[in-house]
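Multiple structures are listed underneath, in structure tokens.
What follows is calculated from the coordinates using simple rules that are stated; it is not laboratory data. Quantities reported herein were computed from a predicted structural model and do not represent experimental measurements.
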Structure I
Amino acid sequence: MKNLFANLKGDLFGGITAGIVALPLALAFGVSSGMGPSAGLYGAIFISFFAALFGGTNTQISGPTAPMTAVSMVVIAGIVAANDGSLEKALPAILIVFLLAGLMQIGLGLIGIGKYIRYIPYPVVSGFMTAIGVIILVTQILPSLGYYPKEDAELVSQYKPMAEEIILDNILKDEAGEGILVLEDFEQTIERAGNITEEDMQKEARTLAKKEASGVIGSLKVMPRALGNINWLELMLALSTIIIIYGFKRITTTIPSALVALVVVSGVAYGFGLNYRPIEQIPSGFPIPNLGIFTEFELGAVTPYVFTALTLALLGAIDSLLTSVVADNMTKTKHQPNKELVGQGIGNSIAAVFGGIPGAGATIRTVVNINAGGKSKLSGMIAGVLLLVILLALGPVASQIPAAVLAGILVTVGIGVMDYKGLKAIPSLPKDMSLGPIKFSSEVVIMLVVLVLSSVWNLVYAVGVGLVIASLMFMKKMGDITAQHSDVKTLEKEQGWADEAGFPQSLKEEVFIKHLKGPLFFGSTSDFQQLADQIPRTASTVIIRMDRMPYMDQSGLYTLEDVLIDLKKSEINVLLVDVLKQPRYMMERVDVIPDLIPEEHIFNTFSDCLKWIEAHVKDKYTQVVEA
């Protein structure tokens, strides 16, 4: 406890500064997620406090981040759509997924997975981060223009026929589940259909319009309508926010420019009584646990999102540990990765119970904390407490913030989160692969695949596809490199090894020597399969030298077995020299030894093999020539 308060003044300044920086971002990420500004604020409060208290990086400030919000947005939209477009009905299932992600993070930390996070390929991370930027940027253009698809009467009317079909389909499903659906008697169905009001159809149509206009593709689809229905006041508020954020940074970085933009633009809009659209109401008072997360738990509602929860957990782990590395470099300390994952998991779990969106270690907030003097866990805890005080004291005031201001802040976040370092490197990366005459860089391909799939398809699946492609390409490269060192040349094509100098010249037609250098594995099996073609017709014996072959995988084992079977059919004797421990074990497991190669044909040294050759192999061709 004494150490915790050893740097009280620095931690106090660091925590306050980081909390002030976090405020506008927390509100903006909450709105962007679809759960409202209060969810972002709750996430920032609880994650910041508990991740700092239990985590393994003293100076880390945690809270909602752009990547975590982007994935959360997908989860929220999917579950809300499955609950008739009602966030209230969907909330328990959403929070259970977030709680599950937090618990998974704790599990990842407890089993020691933290040290392996660094093995995720950079192109996957780069493509994902740039996609996050694209998603946030494109999806925030609509609210920056003051356009909300579900409020566009003409657009909503286009979805009325589909809304009627969905409502009727739901009635039929309900009746089928209740066992009252009878083909001959649709009285119940007709009665329920008659109770459907115009408002019910409008509500469903608005939900469909909002769903169809979500994401990058949906936003681009309705962009022409948005540009034709610009709310100029909302656009001016958003542009003013963006200009102040970038412009104020040129004056000073001591005061967070996002906070300045939030206060100035909101103050002007409210002070002059402008007819703007405010954000959703932020509840006043201390956050209350959402007990529905337990009382309304349904396994079926959560099961489809288990993989998504794992993705959130892994993404939060990567996000946090990358920030931990930045903190280490600035403070010359060393974080504890597994403890950090446990802390992040506890923070996300508690935030979920209180209705907050998930988060991770935030690089900018951590850097601000360190620069302001923060050195211990206390700074992160103070940041969380400060946000709680702001919630309790200024909740009603914060509810008057224009929605366009938060959209403007998010536009700058989207631009800033893109990985420009990775994008700039695209022209200079080596073109290490080819498709016919076209040469390309495997790392660029991985980056672009993840970028495109994340932006237009699914963030979760895109990362999985990127990891699979990266793994396959890595194995291909390693296979090619290892195969280059795994020579399979014949004695005539390469200089013989030193102990082969005394090999009888008269037996070179009868004996063929095969050298194996390096592992015999899936990347080198194609060369080894050509052994039968390399053997001259005069040879009756093949020596395979294995003293420089340390390893054989299953592909190599079965390729060797096939080659030995073919040689046996051709009545060619095969002798093995100095078989190392692992390859011998593999060959014994499938009875290559002794079924195909008897023990008497296996020698420890080449000289022992040579004695067998001289005793058992007769010179047929040299004698004929001399005669």
Structure II
Amino acid sequence: MSAKRTERLLNLVIALLSTRRGFTKHELFEEIELYSEASTADAREKLFDRDKAFLREQGIPVESYSEETLFEDNTTQRYRIRQDAYRLPGVRFTPEESAVLTLAARMWDQASLGSAAARALRKLHARGVLPDDAATIPLQPSIRTNDAHFDEIWRAATTRTPVTFGYRPVGSTEQSVRQVQPWGMGSRFGHWYLVGYDLDRGAERIFRLSRMEGPVRLRPGAYTVPADFDIDTSLASLDDVYAPRPAAVDVDPGAGAALRLQAESIEPGEAGRDRLHLLVRDLDALAADTAALGAAAVAVEPAEFADAVRTALTRALETQRRPLPEFELAVSAAPARRPASGAQDHLTRLLDLVPYVLANQGADMNETAAAFGVSKEQLGKDLDLLFVSGPRHYPNGLMDVSFDDDRIYIENAENLSEPVRFGMDEAAALIVGLDTLSALPGIGSSAAVASALEKLTEAAGEAGGVGTAVAARLDDASGGAVLAELQQAISGTRQLELRYLVPRRDEVTLRTVDPRRLFSVDNTWYLEAWCHRAEAPRNFRVDRIHGVRDTGPALTHAPEPGAAFPASLFTPGPLDHRVTLVLDPAALWVAEAYDVERQAPLADGRTAVELRTADTGWIPAFTARLGGAAAVAAPDELRSATLAWLQEAAGNYPPV
């Protein structure tokens, strides 16, 4: 049924593009044979109405108008798709603009909008954007969207749909139900936020997605976003909400290296510990760091900080104690986000495929299949479908499609020769990506970013307005200065001495490196460099670099031109340990971040996943950091060790 629906929708698009006068419904029913399969005339009418609505939802401008406007009682409607409204406007990009556009699209590779970004880039390929141009930039950022409820809030914000959700404000243990008209969303300080009008409070409010609890429900209704609304302006108010606050934590001598680096001062604490005084913007992050130190640290003040650590450890301990249901791990992909509907994905691919091949006549089958993320066999089926699609009563209107000798040629496809205008998701992926790049040190100063953003926003038309509704920021902390220093070292081929924190050993080390490239994964920046101590390439987290010193010219060569950025931070080894974790839905990002190989859904809604690691010493602290969203299931000795570790840590916080 999905294949037939796609064929029907494709023929409907081709027909509506083929005439300026348009078709009546009954003419379309004659022209498109698949409508005759409806069981009744009423069912056929409903099928057509659903198809119209579906195409409009995908950004395809199906237009209806009265056949004779001079007569008020005329009810005959005609339908058409105007070529100028359908086609992506002509626009050209310089090689520098192509590079940053490709970079902007690749930022979403591991995120919810990854497929939308890839579609947008394919459309721009026909406008002169060459993906290889991005290889000239030794930097690969990425946008993290694994916050709970991202997809639902994104859909609500971009379609202007009211929502209701449970919410637990900072410092509160009570959940309240909020009714909100979403105005926009954005990331700041490593978290995504919803900005909207709170109907119960009658005012603009900001909600952190990670504090939403229970389902997010989309509600019927319509509203207008204020004309002067700008997501960046609203999120800037978080600078006051999350202004640096004093906090104190007691740590064992020699422990807590990361917190010691942040400390404003250190003095004797209780029970022989050192008391660290800090100024922090995010108490939740500090609570997670403190919980991960286990029994070696005790949160002192403020009270909400101590309560947050107590809660994290208590929940982690309770989760670890829960009996495990029976399950059997199986090889499968990591949990994926909600996919697009089959018809949506298939139709979009077919409409993109024609202009792609026309711009690359003789395109190789394997390369084209890879570009569209499908198998060669599926590509062949798509081309067969294109060959038989078109006007029923005008055989000369059919496309001429051939793919002999694994080379693809398409002729007589004028109506579909130009890429379709950007949908909202596609425009958002590129515009938000470019806007994010504009804020990065070393990239934002590029005139190519500004000019590409201006051209793209104009070409996107109405969808280009998403730039004021969605914003992603990758660097809200002091790491920006380190990023700039690292980029200067890369461009100048300089060697650096890094003062580098190793959390697993809870120590600070000195590393001499030759920096190569910068990339980000899960909202965290990494430096790829040749490490002279290891005599091998290594990846260093930028937020763990606490000092940079130039030590002269680099001694090793940069990666080969065009070499791919690391696809994963985790490389399996023959001596790896296998660890099974049981994850709550909110922690399913772990499966993707740690490249799990096997998993199993559990009857209670959780998921068991198996990851590989060179050592298991960090696992107990990791479960504490997740605050009850994960538990160790295997091996048995690690499960017992984690339970004992959490019991000892929780002992620092007697019940209140």
Structure III
Amino acid sequence: MTDAAAPFDGKAFARDLSTAPGVYRMIAADDTVLYVGKAGALRKRVASYFNGSPKSARIMSMLAQVARMEVTVTRTESEALILENELIKSLKPRYNVLLRDDKSYPYVLMTREPWPRIALHRGARTRPGRYFGPYPSIGAVRETLNLIHKLFQLRSCEDSVFRNRSRPCLQYQIGRCSGPCVGLVEEAAYRESLRRATLLLEGRSDTLTAELGQAMEAASAALDFEEAARLRDLIASIRTLQARQYVDGRAADLDVLAVAMEDATACVLLLAFRDGRNLGTRAFFPRTNGTDSAEEVLAAFVSQYYGEQPPPSEIVLDRDIPDRELLEQALSAAGGRVQIKYRVRGERAGYLDLARRNAVMALGTERTGHAAQRARSEALQALLGLSAPASRIECFDISHTMGEATVASCVVFDAEGPVRGQYRRYNITGIEPGDDYAAMHQAIERRFRRAVESDGVLPEVLLIDGGAGQVAQAREALERLEVQGVLLVGVAKGPARRAGDEELLLPDGRSVRPGAASPALQLVQQVRDEAHRFAITGHRGKRQKARNSSRLEDIPGIGPRRRASLLRHFGGLGGLKGAGVEEIARVDGVNVSLAERIYATLHGLDLPESDPDAPMNTRSPRSPE
């Protein structure tokens, strides 16, 4: 027997390990990572897997596949926690409980600009500014924003609106904005309101009310009774909020977590409090990857979730979890002290019971949805004659407006539903405007050429949103690339273009109309509609970008900096188009001659040939009557 086939000696491996904290990786013979774990003492933790004590069938199955192990020593348990989260997220090990990647957490964004705005934000945190959150729901963010605008009168409008106001908007009229767009508030006063709003968002309402009390007394001593009354009302509003929403009579930053499990499906329910305010609940459904231990699921959630999000000062769990003390130390090392509790009384016990009941209900709803999705998958299997339900379905759609800004979308569904991280868009170029057939051919060829060249994953079912022409182009592209094993299905709209009347064009040349009641067609509609939505979103973004820049890019003398200055000065292409030559010439770096060229280009006018040594015309060109 060769060394490559020899069983892995875990006991010998563990004996040589350090007692330092770190991360270990169990790796199979084909170099796939089976499991990633953290440890306060590497030698002790790794040895526990190979000490002969009884273990679950899942762990025994994993250990039987281990061909080698790798470890990374870290300085602290906190570093081990961070590294473990990064490796789980990037490697997606087969036996780890995986918290699904969710970039849709809502935040409150305070922008970084001369007159900052405060607004709801979802998605990647790439815009300069400060982010407060995450919040468990959109409703919680809106409630917070409503409070902030009411108390501190900070602007919420987009920059393009803010820069082009000539009079205050309705938000000013109803007392929710101080009118910085038209100079109705001093910059220093606005900055002070911004600082106070930051204190409230940070959960420091006691500090804020004490500070406001001192300011009120100072205003009263200075006989500025109007300002003193305003501060008094502001303090009263904050005190009312505190009295209504304190936990156990004090402001608390608290997360309550409960887990419910049934078979291989798990739900972790998060109930969040910040500064004593109940921000509501959010349900998470981690991939258990075979584990039947609710404690392991909850421990994985705490490790992965708070590796990405700032933890509160107190986390209450519905049960004890492995490595609770290690997690507590690691989370505390990253910031302020964090306590993880599982034995609580009083009001916290009531919140824990509420979280448990919500977790059970959310799990039941999720399992019902999974059962319906499974029924639709099985119906599609029967309709298409597959040997098993499709584990990967892709759908392509084309979107454009009169041939402008053509975009193709590709969405991916697996047995559980959409896999948004694998969606793709393709900017279609080099075709006649409006040629949907050529656009579909190009998109299919680009997607599958990469799969063929890199031995990538292929779908079992490929849906094409279109009729026989689009399907023929997709088939030709697949045949040219010699792609095998992909079932090609066209989804054509019925004569009345009504949902439920769709015609499915099958690979054997048949066409069927399953009808609106068919679970198979319902799945096809779900995938097709998602592809349509994704294509339209990409097309609109591309079209808007082209309209905001392309005409300016065509003007000699307009580079990226001047283009950005013009759009920033006028708040977009619409504001620039409505300006005269004199106004355009006031922008830094733009003289009258260039302003005339800009005006003429945007209004479809022809400028006469002029002598470069002749004096410039400073009058605005008039539109032809």
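In this comparison of I, II, III, the computed figure -10500 for helix-only ellipticity at 222 nm (-39500 (n - 2.57) for each DSSP H run of 4 or more, over all residues; to 500) is attributed to II. When relative contact order in percent (Cα under 8 Å, 6 or more apart) is calculated for each of structures I, II, III, structure I gives the greatest result.
Can you say which of I, II, III returns 27.8, 92 when Rg and Dmax of the Cα atoms in Å is computed? Corresponding structure: II.
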